[in-house]
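Take a look at these structures.
None of the figures in this text is laboratory data; all of them are computed from the coordinates on show. From a predicted model like this one, the values you see are computed outputs, not experimental measurements. Cβ atoms are built from the backbone, for glycine too; each structure is taken alone.
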Structure P
Amino acid sequence: MPCTTLLVGKAASYDGSTIVARNEDAPSGQFTAKRFAVVLPADQPRRYRSVLSHVEVELPDDPMPYTCLPNALDDEGVWGEAGVNTANVSMSATETLTTNERVLGADPLVELVAAHGAQGDPDYRPETPGGIGEEDMLTLVLPYVRTAREGVRRLGELLERYGTYEMNGIAFSDADEIWWLETVGGHHWIARRVPDDAYVVMPNQLGIDSFDLEDAYGEQRDHMCSPDLRPWMSAAHLDLTLDGDARIERAASGVVFNPRHAFGSASDADHVYNTPRSWAIQRFLNPHACDWDASRAGNASGSQLGPESDDIPWARRPERKVTIEDVKYALSLHYQGTPFDPYATHGDPALRDMYRPIGINRNCELSVVQLRPYVPAALSAIQWVALGCNAYNALVPLYANVRRAPEYLANTGERVTTDSFYWANRLIASMADAHYNLCIPHVERYQLKVGGIGHALLARTDGALRQAATDAPVEDDAIAERLAAANDEMCAELRAQTDKLLGEVLYTASCQMRNGFARSDG
């Protein structure tokens, strides 16, 4: 699934929260409708069967409630994508990643093999299930883990046992740590902790660019991996590190190798589809780090990094602390201020569609999970949600420790209706896109208004519930209902503002219809 992920460590965020954000984007030519949901223990399966791969997994009998952003239609499975459980652990699943032929040959992906022939025939072969994938991972992991590290270990064990049919990147966070896991072939994986003072940008490309195997096999302070990673790499000749290479990072425990070289790709397709997205976000968050615009290809010195550079770092310390609004803007980027903006009205028209935007028409949803350390645990987890195309939508904060979802975000169905936030935004985006320069002022005012309402509502609700939440258990039903009521209030405001924007964009677009005429009746 095409996506973009942005991870912000607690010392790099504006308020000391860990922040995990990801776009879910539909494949080319598709528009996957999404909704916000709360899954209660009674609704969580005890034996899970994947729709796409037919793998079956027995699940524990003690799931926690959790939020997620599933597909509105379940014909291809759940696709929960991003959520938070009542232990205040979040998970994103997944960012589809690239790999190379050597990895696929050394550990092939575990794909569904259909049955051959009919039962009783001499050449009959039964179906062979595939591994787990994006459809399944959140459902299989998030309800059962109480720290980000536990999330890495549980998913790692599932990958080792069942395998996967695709390359995936998955984020886990709690209030203290963020971990990023990348699958490697069918059964192997690596995971690295995001530095507290840094952010990480992940397009659809294997990204970790340094990894300490000694730590992963030892204390696991910042690195974890599948138990047989080292001998498997050696047998398959996957480590491309040159002896004596002065550029190789060295940790106290030894040489740090580059997984991006060993397991990833740097293809022509990456240079138009993936690396430009990392370039755009790092250019936004670190405008003075290097000469971002001098060269399209960049060079190895780091003084220049262009949108096709293979040396854009996995993690970088921002020039200032990162806000929720920065995250929303970054994950809505369409190369504003560059020759590559599809909405540009100047420069070379041939450059405007050169690179794949982050804020693309196929955005399904954006989830930004903020785990706040300065409020009681029941109030800590905020899941900011936007549905539809990010260039035109607004991000709304929802308390995650609830037992029900607000109707405006939960009711997405197959029918197009302005009663649904997803469909309302799709209508706004399709009209505003055709008249961008006329409609974007309406959109910007809408985004500012909704964001301000959201921050004000969080402050008001935090203040009203702080003492009650301190004195009550984390899973107190009365607190959960008061938080759900605050979500309802937020979504009522969101709907009012979205309806207003829809009217403004409709009027602006209607005035630009080509069959208009200046003379009225009479």
Structure Q
Amino acid sequence: MSSNPTPSLEEGKTFLGHPRGLFVLFFAEMWERFSYYGMRALLIFYLVQHWLFSDSEASVIYGAYTALVYITPVIGGYLADRYLGQRKAVLFGAVLLTFGHFLMAFEGDGGQGSAALNIFWLALAFIIVGSGFLKANISVIVGQLYPRTDIRRDPAYTIFYMGINLGAALGSLVAGYLGQTYGWAYGFGAAGVGMLLGLIVFIWGKPLLMGRGESSNPERLKQRVAGFSFEWLLYLLSVLAVGVVWYLIQHQDAVGWLLGVAGAILVGYVLFTAVFKLPKHDRDRILAAMYLILGSILFWALFEQAGSSLNLYTDRSVDRQIFGWEVPASMFQSLNAIYIVMLGPVFAMLWMWLARHKLEPSAPAKFGLGVVQLGLGFLVLVAGAAAAGTGNATPVLFIFLIYLLHTMGELCLSPVGLSAMNRLAPAHMASLIMGTWFFASATGNFAAGLIAAATGAEGAGPEQVTEVYSTVGWTAVVVGVVMVAISPLVRKLMHLDTLKDDEHAIAGEAELAEPAAAGTRPADASK
């Protein structure tokens, strides 16, 4: 790839000043997020109302599912980097996702004695493995469309992330409405159609990607192993991995043990490397990164109540009448993505304005502010429920407010965290640290299921839910304030004054990426 700041037009025509391949990726990812968030908006209701799991059981299943969705991209990213290339990985992932989403539409008779329940587990397994191949790799192709020094890279990612959030909002609205109004098969079917459209767009747009994302070792893929080309052997093993995930999603305790053991090994290895193999400044930066990573676990454990306990609370205990129409609870899942689109540019401009006036908070301080706002969101909802009085529905305004505060917290933490991981990791540990960041997201999602299960304990009513929310809300506020207080100490560990461009991937670019990526999601790239 050329090192020129601006690629030549001969490489491909542009649209709005960007390679046309960017808009192929935009629409492919938009439809993939449409399907994922449309299905996610309905999942907790499907578990409780159709398969008749208890609130507690459904919450743990939901947590295990979302945790696995965050783990598998580490493996999918490795296979893409080492063998397949990002384009083939995304294509294969999209095929698995399309199959999985359509399987979700086979609902059977319901109840845990239904044979169709096994099809449901299989659908989740296909979606989890498919996400592993697609989730991170499609974001990588965006970057490959531009030289590293191209000034259009940050705007390109901003455009791409708007596609993510547009798809997430539309998916929650459309699939949520259809699923809770006309039937599960309609909602999940809409998600499946969205994923199929994403697959079609990606296949159609291959020429516009200008050869980006191809395998770095195509000859290795052609080699024969056990009667198969190595490429098809990888596909076959990945399909077999669906069976492993099918088992794990039904045994959530195994997912917990997997996260615990693998997390301990991963953190231990990172700390061992930092303490014994790195010079002082790099060691300190890794310690600062690990501090931020651990803080993110708490954040996601509380933030991800949105799809489980908060979704159920909205359905059962909130007055959802808006202009005479009782809005289906699942449609409120769109609020986070809508707020991201609205507030992302605002936060980007805010950080840049503060930076120009030398008032911008450090990354550790932003983390603390994010956690404080997360806690305040829960406390505002608790206050709204208390004001309504025992036995009365909580006004819908407080659902809008909790999502607003949580989204503001996300914008203080998620894009900032991605930027910080890039800045703090030595070049030879960059992938490892980013993998640890996403692993922390997985751990937070699993913990979110456990917290949601506490709100859905046997016989729990809305008062017990708000009691749990009050506890986690105050805990988050206190922890966030402490994080802000100690942020100067953590910032010293980052040694920003001694960062060099030849040690890090253009530290100045990473610094600019912090505000420019304000519309991003965790894992998510994203969300």
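Tabulated data
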item: Structure from which 1.42 was derived, Cα Rg over 2.2 N^0.38 Å, for residues 86-165 alone, options P, Q; result: P
item: Structure from which 0.85 was derived, FRET efficiency 1/(1 + (r/R0)^6) of positions 62 and 478 (r between Cβ atoms, R0 = 30 Å, to 0.05), options P, Q; result: P
item: Computed -25000 for helix-only ellipticity at 222 nm (-39500 (n - 2.57) for each DSSP H run of 4 or more, over all residues; to 500) - originating structure among P, Q; result: Q
item: Top of P, Q by volume of the Cα convex hull per residue in Å³, largest first; result: P
item: Among P, Q, structure where distance in nm of label points 7 Å out along Cα→Cβ at positions 318 and 366 as derived comes to 1.3; result: P
item: Winner on FRET efficiency 1/(1 + (r/R0)^6) of positions 198 and 238 (r between Cβ atoms, R0 = 25 Å, to 0.05) once structures P, Q are ranked, highest first; result: Q
